[in-house]
Structure I
Amino acid sequence: MHLDLVDLRLFIHIAESPSLTQGARKAFISPAAASARIKSLEENLASRLLYRDSRGVELTPAGELFLHHARVIMRQVDYMKSEFTEYGAEASGHIKIFANTTAATEFLPEILAGFLAERPGVTVDLQERLSRDIVRGVMDGSTDMGIIAGPVEADSLQVIHFSTDQLVLVTPLDHPLAGRKTVKLAETLAYPHIGLHEGTTLLRFLNEQVALHGMTLNMRIKVYSFEAMCRMVEAGVGLAVLPESSARRHQRTMGLAVIELDEPWRVRERSVLVRDLQALPTVTRALINNLLTHHKTAEQDA
């Protein structure tokens, strides 16, 4: 079996596009040439990879399997290229990260700012994703690393724990619940809540927990950051559930009461997910090391 790297990259582009024409455009070849290459690839593999019709393309089961392997191979090729640059192994390269809400909005921007400032040849693609999509992305090779909170059900991945946080309830200082040491989530459902925008990991998780009580969150407004949530709470708009690290930081400058949630799921273990740490390029391993060091130092200073 002979596989051409050009064909692998072309197949990935087509699989990630709504049509063969658009996939061919991304690969900078004509649709006719792309069609011929895919046909030759299918003959070489003795398997049909795509269903093609007027609506676009759809992967066959064999195509799904081939896409997984193609992504892994091409990402490893990209890793190898980044290791042999004139700037040095840590000074250039591209890192793709899938991260949950807290990571993408709270601590990663600070870590990436320092990391990238020291490495002008490095670029990063940071995408906020749901937990299941983070795990799937690392498993199928569509991202270099994932950052997740909570348990991980993926034996094929390496899970690197780097910090522990917990979810807490934040209220205005004059709220009826403000004097409590602990509170059940069910006790908060009679009050309006402030939440993050639709599609975030935290909002989805809380909706799932509330659904177990046969209820829904009384969501008054959804905003785009933990700071905005806390400002709404301080103004008396409603309550909010968010990570304690964020709540305590904003409590220093706002009038907020922070109450422990009496729930088994409140503790959130934060972890980095990778397929194989040693197979990652030097620059990606350097970023993971920076992440671990940052949180270790923060815990020592706390």
Structure II
Amino acid sequence: MSDAGSGGMRTYDVLVIGSANADLTVRVDRRPGAGETVHGTDLVESAGGKGANQAAAAARLGARTALLARVGDDAYGELLLAAQREAGTEVRHVLVEGGARTGTALIVVGPDGDNSIVVSPGANDRLTPDDVTSARETVAASAVLSLQLEVPPATVRAAVAVARETGTRVVLNPSPTPDRLDPELLAAADPLVVNEHEARQLSGLTDGTPAEWARALRDRGARSVVVTLGGDGALALDHADAKPVTVPGTPVKAVDTTGAGDAFTGALAVRLAAGTPLAAAARFAVRVGAASVTKAGAQPSYPTLAELPPAPGLSA
């Protein structure tokens, strides 16, 4: 077990508080324009949601992982719980709400593997600050808390407050991206995990480089920053005295990029929980993210340690 920041022992390596959605995916030869109808493949139903994805990714890599989320007592809720159990996630903290509809994501995947997604939050919108404060002992028992923004903002703020009290490290993936990130959330992020679009938007810089966006975000209050660069890898910027470190991408043939960012974030949290330095943790996460795009779907594509591609080189 990992040592707790408060001097005790941690039960979990990674606790994820966030969303759980059923992914309804269809593949198309090309995306439709406005007012246009195109034919697609048969609809595929699978487990998703940024929170549930990150938990599944961490658990499949062998980390002691728990998920705090809210689902409905419907067929999609059962689908999500079964997928987490299969991945190895502790699901006793997942709240099942009678009469509620489980969150749903409608995903269109193009021939290049890129996707467009519309999310109907359902039960995710009912995950409350009280749910989080009631789970204080679980947060305290976790080395790393992974957060996203697919549940109500007040719930995320409550999670940050509990993590601060318990000495639990916070990994924050601010997606969907707000126009302005709450300074309290930014100050808790260690690291803030953003893609290029999110980094540019939240940094306030209309142009520039990933390194410049990362510095701007750290200057605005983030403890550390990781910018994901898709197939080009990632950039890691640690605490104030550190320089940006570029992690090259791992060449793979992309089949479906759905959930790749969540695979990256879950893997990053796993290595940070083990005490791995940020740049080395990002290097590992790049490999996990690359492996995830070689198969269809989000959680069904997440690799075990044995399924990872070789590690790329590391350069400053």
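Coordinate-derived values only; no laboratory data. Predicted model only: the values in this text are computed from it and were never measured. Cβ atoms are built from the backbone, for glycine too; each structure is taken alone.
Assuming 54, 45, 40 is Cα extents along the principal axes in Å as calculated from a single structure, say which of I, II it is.
Answer by label: II.
A value of 1.00 was computed for FRET efficiency 1/(1 + (r/R0)^6) of positions 9 and 25 (r between Cβ atoms, R0 = 35 Å, to 0.05); which of I, II is the source structure?
Source structure for this number: I.
Out of I, II, which one gives 4.3 for distance in nm of label points 7 Å out along Cα→Cβ at positions 49 and 185 as computed from the coordinates?
On the way: I: 4.3; II: 1.7.
This figure was derived from I.
A value of 4.4 was computed for distance in nm of label points 7 Å out along Cα→Cβ at positions 177 and 289; which of I, II is the source structure?
Source structure for this number: I.
Of the structures labelled I, II, one was used to calculate helix-only ellipticity at 222 nm (-39500 (n - 2.57) for each DSSP H run of 4 or more, over all residues; to 500), giving -9500. Name it.
Structure II accounts for this read-out.
Between I, II, which one scores greatest on distance in nm of label points 7 Å out along Cα→Cβ at positions 17 and 33?
Answer by largest value of distance in nm of label points 7 Å out along Cα→Cβ at positions 17 and 33: II.
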